Structure 1
Amino acid sequence: MGYIKDLHEMNDCFLAGRLDVPLFGGEIEVEIKRDPAVDPAYAEKCAEHLVNLSDKMIDELCEKAIRYCNFMREQWRDFSDIYPDIAEDIDTNIPEDVSGRDILKYIFKPVLFISAPKGDGTGYTIEAQCVWEPEHGVDMIFRDNKVLYVADPEGLGAWEDDEEYRTVFDE
């Protein structure tokens with residue numbers, strides 16, 4: 001039996017299903033791009049990869065999420081005269097010293113997106129909502145054993161050139 005459950009037609013562009021991901025505390029949605037290059041075996045390979053992320057990759061994901069959170073906290077503070085509710089919500093709900101995997105508490109409604117691979121690797125995007133960026137959320141992009149990107153959605157996929165994944169808050 002596969003990782004992806006309840007796979008069904010979502011619309012002309014996507015198939016949809018569910019996946020149990022301990023990292024996110026339970027089931028998440030899965031959307032698979034309809035494309036001849038995305039066969040069921042590849043979608044299952046991506047799902048298995050996500051379910052079995054290494055501790056190293058999870059820690060890297062969390063470090064990048066914390067950098068994004070801290071950057072956005074400062075951005076919202078700079079605009080607190082215009083968006084006082086957002087700045088206050090972040091300061092009230094996310095501790096200044098948030099660290100490690102605690103950041104995952106502030107990421108919700110994740111959706112796994114699987115599209116056509118380039119080459120033999122495994123790559124996918126998780127789009128989610130997060131407390132620190134209520135307008136745009138967060139994209140988390142993985143390719144093989146790399147956490148490529150954790151930042152605002154920019155329409156990137158898992159197969160861009162590495163320089164496309166740089167952000168203003170990367171070390």
Structure 2
Amino acid sequence: MEEKNNKIPTGFSGWGLENAAEEEQCRLALARCKALTMDEPDTICNLSNTAAVLWQYLSNISWCGFYLLRNGVLVLGPFQGKSACRRISIGKGVCGTAAAEDKTQLVPNVHEFPGHIACDSASRSEIVVPIHHNGMVIAVLDIDSADFNRFHETEQKYLEQLCAHLENQCAWEY
């Protein structure tokens with residue numbers, strides 16, 4: 001009997017770019033995100049399209065989305081992937097640490113990160129990038145992978161550029 005492959009495909013679904021170099025994946029994703037968000041001020045619209053593009057363009061990711069700072073807590077925003085933690089306290093887990101330290105967190109092995117919050121037990125590595133408004137952290141971009149050491153400085157560079165674009169493109173007031 002033939003065994004079924006139950007692996008959920010992530011990244012490049014139907015795009016034919018599975019073997020593209022890491023930098024090419026990031027370059028194409030950044031360009032596509034900028035094109036989709038240009039001249040659109042709505043934050044939710046832009047974050048939704050950005051999460052979808054990153055999901056499509058980045059290989060070997062298991063979750064991609066945003067947490068928005070609301071009343072001192074990070075609250076789940078637009079995302080692609082399995083259901084996720086609804087609220088994360090500032091300073092807790094990778095997302096909360098990125099917000100508290102106002103610094104990108106590049107984590108090769110989440111099991112070695114003190115206080116890691118396991119929203120998905122399959123997560124092995126993670127990158128989280130803070131997003132600012134009026135000089136303060138207002139949100140974070142969070143991307144997980146089921147692979148150890150999935151994220152590198154290349155993704156960090158491009159994702160920080162993307163977040164800087166979103167900072168200027170979105171109308172963050174609600």
- Message: Given 2.0 as the derived value for distance in nm of label points 7 Å out along Cα→Cβ at positions 22 and 126, which of the supplied structures 1, 2 does it correspond to?
- Response: 2
- Note on the structure: Candidates 1, 2; mean count of other Cβ atoms within 10 Å over residues 38-45 computed = 12.8; producing structure is 2
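Assuming 0.99 is Cα Rg over 2.2 N^0.38 Å as calculated from a single structure, say which of 1, 2 it is.
Value 0.99 for Cα Rg over 2.2 N^0.38 Å corresponds to 2 out of 1, 2.
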- Label whose coordinates, when FRET efficiency 1/(1 + (r/R0)^6) of positions 46 and 94 (r between Cβ atoms, R0 = 30 Å, to 0.05) is calculated, return 0.55 (choices 1, 2): 1
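Quick note: the coordinates plus some simple rules give every number you see, no bench work behind them. Given the structure is predicted, the values throughout are model-derived calculations rather than measurements. Cβ atoms are built from the backbone, for glycine too; each structure is taken alone.
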